[in-house]
Structure P
Amino acid sequence: MSGAHFAFTDRWGGVSAVPYEELNLGGAVGDDPGSVRTNRELAATSLGLDPARVVWMKQVHGPDVVVVDEPWGERPVPEADAVVTTRRGLALAVLTADCTPVLLADPVAGVVAAAHAGRPGMVAGVVPAAVEAMVGLGAEPARIVARTGPAVCGRCYEVPDAMRAEVAAVEPGAYAETSWGTPAVDVTAGVHAQLERLGVRDREQSPVCTIESDDHFSYRREGLTGRLAGYVWLD
């Protein structure tokens, strides 16, 4: 897409042992740190990226956005659920294992963002906050390309009825029902509804539900497990 690149991993092709097998990219789930480093190197190089030029976040299910222009290096990784950059060749990464990974790019303005939208983050508005930060750097919603990756679908994400009502009061597009007829939340649908209202029209959604796919990590299915990653960058 005119110099913008989007990528989502599955769970295969890494070195982590059970229960993180194989390509766990999350550094805070109890996996061996050496295995995670190796997995991040494998994933980055397979995409033609320099592993040292990938920016990660300390995700906390909030609305905070950080603008970056270089890797963290030896600096502490800040708490945030979205990162934005105008630096070409700097890849932004988001970790998930049921939450919705959101990748955004305006290739004309040279601005990209990666956001972590779980249920709390979607309700808190992390994706609109990321778009707002992009616009502040010259992006235009009509030019933004949005890609959402593998995530739990509304047919599988069962929640109490009161929780569904609370979420739907903020984002009606997230109202859902499981395939067995109980209350549910569709976070990805909520994200796309938010993007639609913001004027982001070029959007695609992964068909993969992490709970249904054995090729992807799912916290709700497995509990102790690894993390997938989404990457976005500009040439």
Structure Q
Amino acid sequence: MRIPHIYQSSELSLHTPVTLDDDAAGHIGRVLRMREGDLVSLFNGRGGEFKAELIEVGKKQVIAKPIEFIDKCVESPLKIHLGQGISRGDKMDFTIQKSVELGITEITPLFTERCGVKLNGDRLDKKHQQWQKIAISAAEQSGRNIIPHVHYPVDLATWLQTTTDELKLTLHPRAEHSIKTLPVPTSGVRFLVGPEGGFSDQEIAATQANEFVDVRLGPRVLRTETAALTVLSALQLQFGDLTL
């Protein structure tokens, strides 16, 4: 049976009992129904993981004692930052979850002219927290020991103007370039995917003015959630750690 892989935000040290965060404790106690003496794998996003024994499993708290440190890394050598036009319903949740499984490093949700999602104030704060929790759960599920950062949502113009040495890409169905024709990125990749309605002509012009390179995936038009994951998979196959 696979040992559950659990994110714990606090400092972790060998043989020092730690009281688990509420989310982790709830998952272990109420969802997995684990007991004292069971083993879990704990990580705090700072590299490696700890095999830990549960020494107290109660209704109000769960305490674990790390007994072995495992210097394990499953991160891709390719750093990838996705700028994703915010999509409706659970499509954005799906994109974040699967992007983390595929090795994304950072995600920035973007407000665009055609995103069709109205978020502000407390609703925006709660949605951002939800997206980060989805990234944590996906990292746990996929065995990662680093939590990808879901940035606070910004408008497209702000993100385009960020200074970076990353290879900058925009997905466009009529582009001349394909991923196979790109140079090897030495400082990672920053790629941009539009919302359901796509980008306006003005937004496309803005990407080009900020030195984003248009790339295509093939002759078919993909949904926004499919497009992001397909680009990520292709980049990992070409430059990262996915293999066939």
Structure R
Amino acid sequence: MDIYKLTDDLTKKHKRDIMEVEASEDAGVSDYKITGMREGVRNPERVNVYVNNKYAFSLDISQVVELGVKVGRVISSAELEEFKKASEFGKMYQRALEWVLMRPRSTKECRDYLYKKIYEKKLDKKYIDLIIEKLQAKKYLDDRRFAEYYVENRFVKKGVSEKRLRMELMKKGVSKDVVDEVMAGSERNDREEILKIIVKKRNRYDDEKLVAYLCRQGFSYQLSKELVEESSSDSMDE
């Protein structure tokens, strides 16, 4: 047998094998197998998934069900990458959910928060819209509910003008129509808010300076002047 011909044949076969492997990898067919699933240590609502006996990614319980992840399933490299992306989405969604549950947030506030977190982690920005949509669908994010909470809780004891509330809400991304509806349904009014401030500031300012202060807070000059003068008359009567 010609030793050189045999060597040449083996070399050609080896090259063909390499080409076949590369072709398989290009097609996204790889030897990946889910070999284990364990409850998350820090978050029992998440499941750590092991591929080829090594930790690969984690998913929340609902994602495990939706994606059909189970021990023994053989997956391609493309599927593995999709699962890893789903893992990052799940982590970011959970973080956003915890944040909005602390207190009502506006959609813009949540979007800004997510942008910052995703920018830090260099993740795909498309996650932002997906997370916002999911939070809205589950009623965790609602601009109207946020506006109602904000109006009823902002400076309740200190006093705040309707003008300032409107400006702050619109700065937080709440639409004018929603702001108008919420303000129309609120029992707060500038007269009572001014009286709150007068009680707190009466001894610190004379009438002129107190009126000027109230105007800077967004109250009308006429109403401010009227209530300050009334408070001065009441003080003199006492």
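Please treat every number below as a calculation from the coordinates, not as lab data. Because the structure is a prediction, the values reported are computed rather than measured. Cβ atoms are built from the backbone, for glycine too; each structure is taken alone.
Source structure of the calculated read-out (Cα Rg over 2.2 N^0.38 Å, 0.95) within P, Q, R: P. Largest in distance in nm of label points 7 Å out along Cα→Cβ at positions 75 and 139 among the labelled structures P, Q, R is structure R.
I have 12 for relative contact order in percent (Cα under 8 Å, 6 or more apart), calculated from one of the structures P, Q, R. Which structure is it? Source structure: R.
When distance in nm of label points 7 Å out along Cα→Cβ at positions 123 and 155 is calculated for each of structures P, Q, R, structure R gives the greatest result.
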